[in-house]
Structure I
Amino acid sequence: MNAGRLVRLPFSVFRSGPKAGLSLIEVLMAVVILGTGLVMIIASASRCIAVVRKVRSLETTRELFGRVELEKPIWLEEDIEDAAGQGSFTGEYSQYRWRREVQAVGEKEDGLWLVTTTIAWSERGKENSETVATYVHWPKKE
């Protein structure tokens, strides 16, 4: 039907003539929008990396709390106060150290004790630590 004939639309999709292309304002707006989007993406990625690093540290400290309980169990001590101590780890965890403190809660005769275990380490020149507090009933032997 219209084979070989050029169909002309009533309006032009592309500008032609002296007003062809984008104006400076349009280009600046596009750059601002793209820049804002990039800043938001970079900030989100940075936060995600920080969360992953924190989770990895928490997993490591959880494992090390278990190692402290296995290597120096409270229940093998004659007296609960003997469970207090400190030390460090070997191998891949050599930058980590632990400390256990034992405090009586209320009167010693009640037999309630607060056992606080802390795992500490240095990362990027900053000291970090995680602490677990456990209440233990250890009645006085008669």
Structure II
Amino acid sequence: MGKIVKVELVTPEKIFLREEVGMVIIPGYKGDFAVLPRRAPILVTLRSGVVTFFNKDKKVMHRIFVAGGIADIHNDECKILAENAMKVQDIDCEEIALKLEQAKKDIKETEIHAVRIKIEDNIKYYDSIIKFIEQEERIKAD
């Protein structure tokens, strides 16, 4: 056991990020929590929010928006299985708003149950990103 945590963030499509960090802050279902070296093992449900990765000097390395999932922490390893993930700096507010608008139109036009479920998931994802952006803007304004 060292002074690092090996973190792997995975989405259904790919390994989004694999990094050795000094600390990672995770948006747990019941609140944010820090994962540091030698943390007790835990399995946590995630809510939509930002996973923040810090180097050994506690400086921010990455900020990744995730839309739900789980985190498995044990033996100085943190595996994050996220439904969706996007780098915060890559979020395009206008693009997300357009995708949300289109998804709301699409759901009205489809009768196929499986397609409706996927569209509903996309609506929740886009809506959670917009709420995150609004929150970030309020914080910056204060």
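A short reminder: the numbers here are calculations on the coordinates, not readings from a lab. Fair warning: this is a prediction, and the values are worked out from it, not measured in the lab. Cβ atoms are built from the backbone, for glycine too; each structure is taken alone.
So the values come out like this:
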{"item": "Comparison of I, II - label where relative contact order in percent (Cα under 8 Å, 6 or more apart) is highest", "result": "II"}
{"item": "Kirkwood radius over Cα pairs in Å - structure with the largest value, from I, II", "result": "I"}
{"item": "Comparison of I, II - label where distance in nm of label points 7 Å out along Cα→Cβ at positions 48 and 104 is highest", "result": "I"}
{"item": "Structure responsible for 2.6, with distance in nm of label points 7 Å out along Cα→Cβ at positions 64 and 80 calculated and labels I, II on offer", "result": "I"}
{"item": "Which entry (I, II) yields the derived value 14.9 for mean count of other Cβ atoms within 10 Å over residues 32-39", "result": "II"}
